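Novice: The following blocks contain the structures, represented as structure tokens.
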Structure P
Amino acid sequence: MLSLNTLVKRGLSLAALALLAFVAACTPNEPKPAGEIFDELFMESLRESPEYMAYLGMRERYDEWNDYSQASFDRSVAMSKDQLARLRAIDAEGLDKSEALSLTLYSQRLENGLADTQWRYHGYPVNQMFGVHSSIPSFLINQHLIANKAEAEAYIARVRAVPEVLSHVIEDLNIRADQGIIAPKFVFPHSIRDSQNIIAGIGDDAGAEQNPLVEDFKAKLDKLELDDSLRADLLAQLNQALAEQFAPAYRELIVTLQALGERSEGNFGVWSLPNGAAYYANALKRITTTDMTPDQIHQLGLDEVARIQDEMRGIMLQVGFEGDLQAFFEFMRSDPQFYLPDTDEGRQAYLDEAARVIDEMEGRLDELFYSKPKARVMIKAVEAFREKSAGRAFYQRPAEDGSRPGTYYANLYRMQDMPTYDLEALAYHEGIPGHHMQGTISQEQQGLPMFRRHGGYTAYSEGWGLYSEYIPKEMGLYSNPYSDFGRLSMEIWRACRLVVDTGLHHKRWTREEAIDYLTANTSSSVVANTKAIERYMIMPGQATAYKVGMLKILELREKARTALGDQFDIRGYHELVLSSGAVPLNVLETLVDDWVVETQG
């Protein structure tokens with residue numbers, strides 16, 4: 001038998017080794033415990049994704065990309081069917097409460113995935129928000145770490161393999177187009193520009209130094225102890241791969257996108273796609289984990305907008321503003337006191353202040369939480385190659401092995417879109433106590449199966465993020481009335497999303513009608529509102545998760561507080577919500593109800 005050290009040297013992760021050890025210890029006739037089966041299925045799926053393995057800090061298949069071919073999708077469907085059959089063979093009667101919940105969640109995940117294969121070609125795999133065209137450089141820069149020569153060579157191998165990846169993406173785009181599924185027209189200039197930015201300088205001796213991948217590779221090599229000749233050779237190999245494989249593949253993608261852009265018929269919601277109404281209804285069900293209809297979600301948004309605007313008028317009274325709410329919105333959009341300079345110094349000042357806000361909140365966590373994340377969070381500006389089209393802010397979980405911290409990305413491309421009045425709320429949402437705390441605590445729950453530690457439900461995670469903007473208000477942390485207005489402006493933004501998302505995809509609003517609604521009901525600029533509406537158009541339903549999830553978390557908290565009275569412990573409530581991993585909202589309600597009964601004794 002190979003030794004542990006030998007297996008590690010051959011690239012097996014500790015998680016994989018643990019699984020091998022368990023399998024070796026089982027006799028052929030001995031049934032495996034349910035928890036081990038869940039991890040076995042998770043690892044089975046994980047090994048099909050070199051990119052997700054790297055995201056989790058593993059180094060297996062470190063020179064490969066995921067398989068984006070049509071055949072790979074078919075293999076994935078077959079694997080899901082096989083895994084579901086194995087789960088259905090488990091004797092549910094012998095499971096404890098946590099194992100029974102895991103069985104339900106894993107089975108439901110596979111069942112939903114198989115049911116959704118009917119929508120296999122719906123959606124837009126290349127767009128201004130995400131897609132393989134932008135995830136390739138982002139992955140290499142942020143996930144592909146280089147600790148030695150072999151990992152530098154793996155980086156180069158991935159660059160060389162990009163033509164195969166993009167050829168599958170092009171095939172997929174053309175299949176969709178033949179079925180009448182082409183992205184809205186506004187998508188194509190953004191995606192083409194971003195693709196051109198990614199290959200800027202390649203093959204040009206004068207400009208190669210400015211290419212984001214060349215810069216990244218050199219920076220990573222500079223941290224290694226390599227002799228100058230090896231360093232130069234590796235850099236030469238990268239430049240050759242970029243010039244001979246990478247850039248030509250991107251140019252072919254750009255030609256495809258240009259052709260599809262000419263075929264796109266305009267800027268419409270998904271109602272315009274084949275069977276678009278059913279597709280959207282299903283998307284809402286999956287994303288909110290509720291049975292709310294588009295009309296119910298739309299009305300909830302209208303009600304919440306009206307409520308929050310009343311609170312905003314209270315802020316106006318506090319600061320002595322004379323005028324109506326629209327005038328106050330214009331004041332917040334235009335007054336220089338709320339914006340840092342559009343300079344490198346202004347951008348660094350924004351990052352520094354966001355770090356201070358997170359540090360301050362971290363120092364107060366004992367007031368509201370028992371568990372705290374072990375992994376650290378860093379704040380980073382969105383990379384230049386994608387900052388023009390990326391969202392305002394987003395979060396990336398830390399690697400499980402500690403090799404990469406959690407990262408809050410702030411998009412500082414245009415400082416006018418990043419006012420200081422909502423800096424605090426945004427930092428709380430993306431950092432602490434928001435996504436970093438929720439995602440990391442879930443990931444660090446060793447008692448949960450791997451699929452629950454690393455899985456997610458949008459309504460749960462984004463609901464927690466929005467709830468995390470509200471918690472500091474209860475603690476008195478917002479520094480002044482304008483920052484509290486910033487919190488409300490973030491909340492009303494999410495309430496407006498309920499209105500415009502259903503407006504675009506269900507009520508057939510135009511892109512311009514949706515932009516006008518945001519401009520009339522928020523303090524955000526027309527530029528920011530345009531970018532937001534374009535995001536919602538290519539991610540149908542996703543924007544509804546925030547408010548639906550937050551309202552459920554608040555509702556369950558108050559339900560528990562009412563039932564428990566003096567026995568209610570906010571730290572215990574937060575522990576329950578975070579330590580169970582991400583769950584659908586109806587499951588969260590069951591967990592809270594059970595907790596209340598157990599607490600009552």
Structure Q
Amino acid sequence: MSALLEVDNLQISARNDDDELTPIVKGVSFNVQPGEVVALIGESGSGKTTIALSSLGYTKPGLEFVGGEVRLHGEDVISMQNDRLRGLRGQRVAYLAQSAAATFNPALTIGEQVTESTVLHGLMSQEEANRRAEDLYRALELPDPDRLGKRYPHQVSGGQLQRLMAATALCGKPDLLVLDEPTTALDVTTQIEVLKSFKSVITQEGASAIYVTHDLSVVAQIADHIVVLYAGEIQEYGTADQVVTQPSHEYTRRLMYAVRPPPAAGQGEETSDEHQRKAPALEVKNLLAGYGRTQNGAPEITVLRDVNVAIERGHSVGVIGESGCGKSTLARVMAGLLPAAQGEVLLDGAALQPALQQRSRNELQKIQFVFQMADTALNPRQRIDKILGRPVEFYHGLKGEEKRRRVGELLQMVELPQEFAGRYPEELSGGQKQRINLARALAASPEVLLCDEVISALDSIVGANVIELLKRLRKQTGVSFVFISHDLSTVASFADQIVVLYAGRVVEQGPTNAVLSPPYHPYTRLLISSVPELRVGWLEETMETQEAQAGIDRVVTLTDKGCPFFDRCPRAVKGTCDEETPPVRKVTGSHSIECHLSEAEFAQ
């Protein structure tokens with residue numbers, strides 16, 4: 001069988017300001033057979049996306065094809081004229097970007113966007129395209145397929161939007177799909193449903209795919225062959241089973257070593273209490289928060305309800321849960337970005353004003369926010385030295401040489417070279433931008449860092465390095481962390497306390513080892529069982545479990561009565577769980593679970 005796509009000695013270079021070429025992709029060769037998924041894995045900057053985009057005859061601005069061929073059905077796409085490339089893109093090769101939220105136009109219906117390219121290329125009439133889209137909605141296991149196309153992007157969940165991006169790409173029946181980190185920023189349960197749908201629809205459609213990712217655990221579930229890349233060169237190339245179970249190259253083994261094991265008790269480090277004081281570094285009590293305001297001052301949409309969390313100095317509290325559970329809202333309330341409707345936020349035992357504008361500069365300095373998306377958090381028109389220098393000057397009054405020296409120290413802290421000070425954010429990789437994002441928060445010398453999914457978009461090695469950096473900072477300075485993440489494996493290795501949020505309620509909290517050992521809240525059990533394992537066949541096994549069948553592919557629903565997890569819980573009791581607010585059960589010490597089940601029933 002002849003290959004669908006042949007990448008033959010591909011060479012791509014970047015042209016600098018002196019008009020000199022620097023090699024980026026250095027003689028890469030591999031094939032994609034019909035109906036096959038080939039994964040490109042490696043660290044940020046390894047050339048994964050650059051190589052994948054070459055299948056569309058495209059390079060990012062500043063890059064040039066300097067050698068080799070990329071043949072689709074035997075025809076070199078690199079040497080194609082622009083008018084022929086326009087016909088190729090979206091018809092024969094379709095691209096799925098990482099962020100579905102940024103891909104979809106919020107002003108157009110889903111159906112208009114899914115069918116747009118197909119109709120514009122003249123592949124189908126609008127009616128035929130609508131029917132094709134509905135068939136894809138069903139194949140991707142999306143809810144209400146007959147009416148889904150009439151909705152707008154904000155009316156579906158993040159996981160559903162990610163699958164709709166696949167429907168958009170598949171609508172024109174392309175020969176090849178390029179999937180660029182399509183599950184990286186998703187929570188674990190959503191990631192499973194999206195992976196399952198992608199794998200199913202690729203098989204049904206008989207399509208081939210290039211899957212770009214840094215997550216080896218995900219690759220093991222979906223790829224037929226794996227290409228391991230480092231600095232634009234192939235380090236290893238083989239079947240998924242061979243690369244995952246018997247890696248031959250040292251770099252592949254290094255990548256696998258950086259993959260954290262499934263979350264379990266005993267993975268974290270012992271935390272010293274040497275920085276501890278009488279009052280917690282940060283605490284929230286009886287928190288009620290949401291969006292909008294009614295006439296009596298209550299939120300129109302309540303997101304957090306009766307939340308109590310304390311962060312001791314020098315400790316780290318991991319806040320876990322799916323998208324829509326209220327994790328980021330909790331951090332925004334702590335930072336003052338979203339004033340709480342009721343309850344208190346205390347810093348060193350002293351109550352803070354609810355709104356950011358009412359807090360003193362000293363209070364602002366002590367609580368710093370590290371945002372999830374570095375792309376939107378960093379000003380694209382400012383150089384890195386200006387981005388890092390501003391908080392240094394604002395909070396510490398440093399100027400001139402002292403400020404430059406401090407900026408250099410901050411770059412060193414996040415393991416970036418000094419010459420990055422003169423660059424703009426667009427000149428950095430995603431992982432490098434996230435480290436600048438972290439360095440800017442550290443510039444204030446804070447007492448509490450609110451980290452919102454700070455490693456969700458980083459490759460496993462860089463993510464592991466950032467976690468080690470945070471651990472060192474915690475030991476050296478006594479800085480406390482609120483670590484928001486959907487990555488339970490990272491939380492298990494970093495946090496001393498875990499707070500499990502579901503639909504704005506704390507369903508379980510306690511020391512990490514206690515939360516990750518039975519008994520579990522049913523939702524905690526679902527989260528733990530949904531973390532991908534680094535072995536082929538794990539996805540199929542997991543989808544057969546009771547937890548997955550009951551809880552996967554369900555939207556988080558905020559409720560006023562009963563347990564919000566009722567409609568997803570395999571052990572729910574009708575008439576009790578859906579009507580009565582569950583009691584908080586103290587299991588041991590500070591470990592508590594909010595559930596109608598007794599401790600004896602948990603143990604079963």
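Rule-based calculations on the coordinates, nothing more; no lab input. Only a predicted model underlies this, so the values are computations on that prediction, with no experimental measurement involved. Cβ atoms are built from the backbone, for glycine too; each structure is taken alone.
Novice: Which structure, out of P, Q, was helix-only ellipticity at 222 nm (-39500 (n - 2.57) for each DSSP H run of 4 or more, over all residues; to 500) derived from, given a value of -20000?
Specialist: Derived from P, not from the others.
Novice: Still on this structure, I have one more. Rank structures P, Q by distance in nm of label points 7 Å out along Cα→Cβ at positions 109 and 365 and report only the one at the top, that is, the highest.
Specialist: Structure Q comes out on top.
Novice: Can you spot which of P, Q the value 22.8 was calculated from, given it is mean count of other Cβ atoms within 10 Å over residues 45-52?
Specialist: Derived from the structure labelled Q.
Novice: Next question. Assuming 0.7 is distance in nm of label points 7 Å out along Cα→Cβ at positions 309 and 509 as calculated from a single structure, say which of P, Q it is.
Specialist: Traced to structure Q.
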